[in-house]
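In the part that follows, the structures are each spelled out as structure tokens.
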Structure I
Amino acid sequence: MRKIFTIAVLSLIIGQLALAQEYQGKRGSELCAERKQNMQEQMLRSVLESPSHSFDVINYDLDLDLFNCYTSPYPKSFTATNTVTFRIDTALSSIVLNADNTSLAIISIAGDGVSYTHQANQLVIQLNRTYLPGEIAEVLIRYNHLNVTDYAFYVSNGFLFTDSEPQGARKWFPCYDDPSDKATLSLRAKVKTNVKLGSNGRLADSVKVADSLWYTWISRDPIATYLMVISSRVNYKLDIVKRVNPLNSADTLPIRFYYNPGENPTAMKAMIVPLTDYFESLFGAHPFEKNGFATVGPQFTWGGMENQTLTSLCPGCWESSLIAHEYAHQWFGDMVTCATWADIWLNEGFATYVEALWTGEQFGQPTYQQELEYNAYNYMSNNPGWAISNPDWAITPPSNNVLFNYAITYMKGSCILYMYRNVVGDSLFFHSLYEYANDTNFRYKSATIPDFIVKMNESTGMELDWFFNQWLYTPNHPTYANTYSFNQLTGDQWEVKFNIKQTQTNTGFFTMPVEFKINFGGAGGVGDTVFTVMNEFNDENYSFIFNRQPVSLQFDPNNKILLKTASLVVANEVVDGIPDEVLRLIQNPSKGQFNVVYYSTKNTVADVQCFTQSGEMVYNHNNLSINTGDNSVNINLSNLATGTYLVRFMCDGKIYTRKAMIVK
């Protein structure tokens, strides 16, 4: 009868417990996800049933009278004009904009617009003639924002701010509210003289007229509508850090910190310059003419929102991981924006991974590895079972809880970049991301996941569709049920046979480079051999010949396939299921002191070994004397960390294995 010994290759028990304790405080990715999952409004279908449309908005010119919003009873109503300049792509005599009917009341249309209808949250503007491709037109829209709560335009007790992802911009100004259509923005706002107001781009001027203050913000670079923002309040605190370009001392970047009285962003002000330097070293020059952070009103309960050049933060949320996450979005999400909501991985997966890079830069590479392993653990523990991206989401986005699911979009998303790095190597990985961020086809524009894959193929010189398609467009992850055996041939010749098999039924097959390590028992691992094979088909067999005796085999010893479950099966062994009259493990669990009780029918010798669940030998005691009858063998594993181990007992050609639990 064939006996089988099964060990869990991906058992992160020890590391997971430690990391769960380390990250009891919420990280930037988690705070970001909470804000987006808890948004009140659900996503709507694309306005024209397609990411493409017949015109391209060039600029929004907003003029907003917010003066009365800052005093009791703090109304949410204001009057405004919006001049929309657009280029015609396909001959047209009308345009369709998003304008929420419950929030906006259209007063009149001027410029090249002659009439309009406003219903079902769409503003249809008839133009004064038919415009041909390449022509530029302009419509001026006079409108009121109504005194309603719409979860996009917030007013309370001296605060006024906007929060527009994913489809909230249409609630405070008429626009083509789709991430693929980016435009520049000029925003002029009338406020009280004791109000500070920040927005996208640079501050062109702030002019005091009687009891009013007029702010004018102008964005040099195109912005997706969901990243357009106002952050303001009475008696805002404002500090400005001027970061000097280390390559050009004449080039300074103002980074504005708006904060509420009683808050202290000092540590983040100190961090922002080295953070900028680090991100520039990886992804190229800071993309915008200014940047900033603003803690806003109490209605902004969760985390942060990466508005272009002015991130919103919840009150008091001056946390380093949150700042790093949202700041990473300035490159991935703001400068290069997801073209559709089906491509949100290009925003959130990237920012979460870059957050881990910054952790490693601050505290060393082991912490980078730990953070990604924690991300994998979080995904494996909370995986709801759908893919990161579904192309149908480009037209019909799912609910916020699906689109911004923490386990999938953030945790699994970051792990995919980790595994991509292991597939292509560090040099090509960072080169390809730099090339993507600096490609003029995407820089200050938008990209789809297929665009990104094509760019990765081009920049690495490799064909990587197989990698990204399986990890992004199919759910779940591989489950490995691998086997191996050691067979002595003649003399000192030993054969190692290794079989790789995937058994998952809830997704497809995952092609991956697979690494395994053969241990030969040398001190400090001297002589151990690591192999990498390309597992392209299921149930693949490999055979290797050595002139020395192997001791053990480890599957994926460096955890390069971060998202997996696995077992490793060795012939002629059995885990548990052993009659107590043959072998018992006394004092289990314990702090590391165990008694192995073995019944023998004769005098003989035995070997006792102990392994981690990833296959690493951590204890070895050979040639123990065994007498007829019961034998008690004491083993001391108290130097090992808390967790589950495998104690192997070998005697008279038989191999028995018991699971041992160490608790401290």
Structure II
Amino acid sequence: MSDPLRQRYEELKAQIHYHNYRYHVLDAPLISDAEFDRLMAELRRIEAEHPEWVTPDSPTQRAGGLPLEKFEKVRHPAPILSLANAFNAEEVRAWFERIRKLDARVEHTAFVVEPKIDGLSVVLHYQDGMFVQGATRGDGEIGEDITPNLRTVRALPLRIPLSDAGDHPVPRRVVVRGEAFILIKDFEALNRKLEEAGERTYLNPRNTAAGSLRQLDPQITASRPITLLVYQIVAWEDEKLPPPATQWETLETLRAWGFPVTDIARRCQSLEEAIAYAESWARQRDRLPFEADGMVIKIDDLRLAAELGFVGKDPRGAIAFKFPAREVTTTLREIRVNVGRTGVLTPYAVLDPVEIGGVIVERATLHNFDYIAEKDIRPGDRVWVKRAGDVIPYVIGPVIEARRGDEKPYVPPAYCPVCHQPVEHFEGEVAWYCVNAACPAQLVRNLEHFVSRSAMDIAGLGIKIVEQLVEAGLVHDVADLYTLRKEDLLRLEGFAEKKAQNLLNAIQASKSRPLARLINALGIRGVGEVTAAELARHYPDLDALAKASVEELMQIEGIGPNTAQAIVDWFSRPRNQRVLEKLKAAGVWPRSEMAAPSATAALAGLTFVITGTLKNFTREEAKAFIEAHGGKVTDSVSRNTNYLVVGENPGSKLQKARQLGIPLLDEESLQRLIRERSG
């Protein structure tokens, strides 16, 4: 570089990045704060003279730019998944036995144990070594673009590698996953500072970090002591460089590039060694510098972990070993009752507010009325409260010694607290039911589930509008949504012309949802997203599903006798049959192109990758369809890929497939391929 000033500018950027890394990642600074400030001041002077030199990876760009109007959506290059939980060593061993039966290689694999940090999952994109985008986890498929906020996190490298990465060269494009959080000592210091200033303090580090990263003004984020630990490579694009083959190599690679990586992680040669290490941290969790609710046990061999697949949405190759829940005592003020969408009455406790593991708890579950009677839990009692898995609070039982003598045993309600009709309790059953089909609580909750994102996904139809529609008598079941008129909506408070039309457009758009979504939306007891997708694979429409017998349904993987009976019962009820008739009349009657009661091995030996948004089914449904016909689906395009299935708005996988000469399929040609190979 011939220009001495430009050369000095690039040297300054590299030095400052390195000292940031030493200070914020390694906690081992080499220079004083004053020396660091002088380097930054010199950098700013040069940039003031040559603003055209400033790039997004400049250390000066961390301060935070102008406030955003909203967060844009980002589709992740691969699903950002959560993990199944184990609450003791026996549950971890049971997990191991399940996967060992699927693949005997598990018997000889190593494991990596890492802390399960209680923070906010973030997905970081690097192009040619430069940080170009960062997003929240969101629903696992789509997150929110928080790039300007993440730039303010000092531990996040704006360019990788920070220095010579040795045997760990950086690919052309890489996407990594980490956890953003606030160290306990920094959180306590932040609260002390706020308290001294007479301002409101924060309740816990996790919510503070998550809220800070989701500020529309990046300068607010920059003022919070957020840090980061990175632990996964989500996507890797470079034909010349192979990605790490193991989780341990992944952590070493990330560390070599300059990412902050936990020093608590350990590679264990056996499951028992992994369990012992996780249990050791459960006993000394208060020594951790951050909030954590457990340890994650991962299969070290990444290919083996990927080939084990998933159970529902949980990868089989890892499990979260949760720390024991924390317990406290507080006063039970009263017992209230919720009415669920299936009519089940569920009691819950209203408590004097109490902090459990950094969270203020005012409500807790009481499970059911039998549980209250068995534990003799009474309003006014001093009770033990526990957070199951550090998430769901519930009442363990009363502190009998603390009773004053005026606490009276609780009697379950004889009438529904919402519609005031008599409730029923059948001998031998735990549940108490409101059997009034017109009960507003059931209708509201049925509608809330029906329009939810995982069901018919009707944008703009939130719980408040659902309550308005029910209260106004415009909707008596889910099918009535499709007969709403603009003049009906305009009579409701808060509705003007544009809002009414937008809602009607969203309702109309939901008619194109695939069959699996509609089955899930119906709210059949025991039928969630995964089971609904399985049913859509076996039945072409609701007419066919309605004719299924208990015995036939039980032949489907994952459906037991109770769920099978619940499905048959749901379709046998006259009221539900009328709802189905109305849905069909309204044109809400999708057919499943995936239905394959007699799946073939037509795609055996073929490997597929899916990109873009498909018309007739979700990414998970398409994967299940291909696998049902013997094919294999992977996340990344390689020379081993036989076909790329392409939907709307495809990502970079399309370009790579074209470079490698891999054939492309749309949904219709995928069906045709199966027919041709089936002979």
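Each reported figure results from applying straightforward, stated rules to the coordinates on display, with no laboratory input. Predicted model, so just to flag it, every value in this text is computed and none were measured. Cβ atoms are built from the backbone, for glycine too; each structure is taken alone.
Using the calculated result 14.9 for mean count of other Cβ atoms within 10 Å over residues 411-418, pick out the matching structure from I, II. Derived from II, not from the others.
Which of I, II yields -10500 for helix-only ellipticity at 222 nm (-39500 (n - 2.57) for each DSSP H run of 4 or more, over all residues; to 500), as computed? Of the structures listed, the value fits II. Which structure, out of I, II, was relative contact order in percent (Cα under 8 Å, 6 or more apart) calculated from, if the result is 9? The value was obtained from structure II.
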